[in-house]
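A.B. asks: Please go over the structures that come below.
Values in this text are rule-based calculations from the coordinates and carry no lab data. What you see is a predicted model; the values in this text were computed from it and never measured. Cβ atoms are built from the backbone, for glycine too; each structure is taken alone.
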Structure 1
C-alpha cells in the first residue's frame, strides 16, 4: 500500500528549505511532494501518517559507528547496532574496521554486509582497514574491499604513523574511489593518557592526552591531502587547534572534510571529575574553549558532519578504575536531542543541522540517501523536536549502556523511521524490519 505523510515540516537539506508539505510514497520511493492541504488523490487507497507538529527529514546517516561484530558480539552485534540506529532516526550507518578480526579483507567485509542484510534494519556500509591487521605496515587490498562492499578506509583507533605508507594509501584509495577517514593521534604523545591534559587532569591525578596529539596528525594528513590531491576526512575533531588547521586548509583549497561527535560540543573535561568511566573517550573530552571552537566550526561549516562515534562496551570494560577502563561511549540513541540543542542555542539552523547528518555524510562516502526529493528512495525519519524526556538504561536498544547522558533531561526525539518506504521503527519501540 502507498503511504501519505501529511502535515509535517519537511526539511530538505539539499534544497536548503523547510516548509509544511505532504509526501506520497509509492513502491519504496517518494512519488510526490505537495504543499500541505493541496493533495488530491484516493485517500482510501493510502496509509495515512499524521506528521503534524513533527519534522520530516531524510533518514539520518552516521558515518562513524562501531558495531563490534565480528568478534565482540557481547558488546554489540550488527543487528543490535542497527536497532539502536533506527530507534535514533538513522537509516544508514558506516561501521569502522576495528573489530576482531579487523575488517582488512574481502571475507570480513562480505560477512558484515550479509549480517546487515539478515538484520533487515538500517543500511550498513562497511569501512575497511587501511593496513593488514591494523598494524600500520602493509596496505590492505583496497580493490577487494571495494568489490566486497566497503565504501571507505580507515585505521580508526590508530593513525598510520608511516607517512610514506599513508601517502600510498591516499593514492591507492583515490584510484579505487574509496573515502579516506583519518583517526588523528600521535601515539608518542597520547600513550598512557586517559583524559585531556590540563588543569582538571592535574587536579584529579589522571595522566593526560595533550591537544597536540590530535593536531600534529591533523596537520600531517592535511599535508598529505595537499601533496596527493586526494580528499581526506578528519574523524572526531575535538580541539580548537584542529578546527583552525581544517579552516586554513579549506581556505587554501585542500580537499578536506571533517566531523565531530555530539559529546565534543556538549561536555568538557570537567565531566570526568568523579571518575565516571562513561566520560572516557578517545579523543578525550577537552576544555570549554575547545567546546566553543567546535560549535563555531559547525556554525561556519568548517566541520561538515556530526557523527556519533558510537562505541559500545560492556561492564567488563567500563566498571573499572578510570585508568583501566576502555575508551568510548554509545551515541546512536542520544545524538538527535544533543544536535537539536545546537539549533535551540542559535548556533546553526535546522536545515544546516540536518544537512550535517544526512546529505553531507552521504556525499563524502559516495552513498545514496540524505535527500527528500521526488523519485528519491523513501528513507526518512519523523522527529518531534519539542518532546522532553530523560533517557534511562532500559530505553536503549543497544546491548551496551555506556552513556553519560543517562539521567540527563533531553529534548527532541525520533518517533518513526522508514527505510525504502517501510516503517522499521515507531515510538512504541517496535522493529518491523524491512
Structure 2
C-alpha cells in the first residue's frame, strides 16, 4: 500500500449520487480527507489522468465472510481485504460465523486489531444475534456495540424462535444496531442442496423450495412492523421474497434489503453438471427469479448489492454436490458483474453507485458513500471498458470457489484509495 500526502484524480467522470453530481473533473485527497482543489499542484503529490474512467465513492460490501478467527486456512482479514481492495471496495462488513462466533467484545476486538495491522480495507464487524448463534438466548448487544460492531445477525443460520427475533429487534434498536436477517425456514430447506424444481428432479438432488425464503421474509416483515425497528433482509434470491419486500416498504415498514450478483447473473442451470462452485444458500433459482431480482434493483425494492463472499477450501468444495459446503467468493467479480447491468441499460451508473456505496454506508451508518469535501478519502476509480479474464491464478482471496472462473469480464476497479492510502493500483 502507498500513502501519499496529496492524491489528485484528474479528468475523470465524477459520480457522486449522494449529492446528485455527475461531471468531468477532479478530486483531491489529502491527509485522509477529500479537500478542495487548488490551482497549483504540491511538489510531493501523486496525480492520475483518468480520462474515460469513473471516480466514485469507495465501494462498501455489507456482507462478507472473512473467516478469521478460527478458519484462517479459508481466508484471513489480510487476504480478504486485499481481495476487497482489488475489487474496488474500501470497506466491508464481516459476518459473525467465525470460530468462535463473534458474540462478545474479545472476538470483535481481535478482528479490529487484525484490520489495523494488516487490513487493506475498513472492516466493520457484525455481531451475533444470539449467544454462539445457537438461537436460544440473545448476545450482549451493549458490549458488542461498545467494542465496535455495526449490526447483528446469525447469518448462515436463521433465528427460528420468533419471540427471540422480536426481542432481538427491540434490544438492537435500543442500542442503535441494525438487525440483519438470514431468512430461511429450516423445516423446508433442511438437507436441500439446490433450488427445488425441474433441474433438481433431473439431477436427483433434494431441493430447497422458494417458500423456504418467502415464509421467513414474511415473518421478518411482520416483526419489523410489530416492533417498528429497522430490519435488513440479506441475500434475497426469489421473486416471491422480492414482492413481499416491495409491498412492505410501500406501506412504510422500516425495511431494507440486499441481493447479490450471482442471483441476478446465474440460474439453477449453473449447477447442471454438479458444479459445487455454484452451490450456495440461498441457492441459485430460476430465470423468472433472476429477472425479478433485476426488476427489484431497478425499482428500488433492493437497497444494496452485496457479495456474500464465502471462501472455502477444496476440503469443503471438492465433494459430492449434496455434501459440499455452501458459498462462493465474490469480492473480485462483484463490480464487473454489476457493471453488466449498466452496459445492458438495466440500471444507470448513478444507481450502481447507490447500490454499492451510498446505500450500504447509510444502512450501516458508517463513513463513506459520498465525495463531499471534508469527507473521508475513500475513493474507487473504475475503468468501465477494462477487460480481464478471471482465472484461479489471478484471485487474491484464499478461496478459489467461484462459478465465474475463466469468464471474460468488462469493467474493473483500477485504483482503490482508503483514507489517502492507495490499496490497489493498476494505473502505474
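A.B. asks: If you work out distance in nm of label points 7 Å out along Cα→Cβ at positions 11 and 75 for 1, 2, which one comes out largest?
C.D. replies: 2
A.B. asks: Of structures 1, 2, which gives 4.5 when distance in nm of label points 7 Å out along Cα→Cβ at positions 163 and 291 is computed from the coordinates?
C.D. replies: 2
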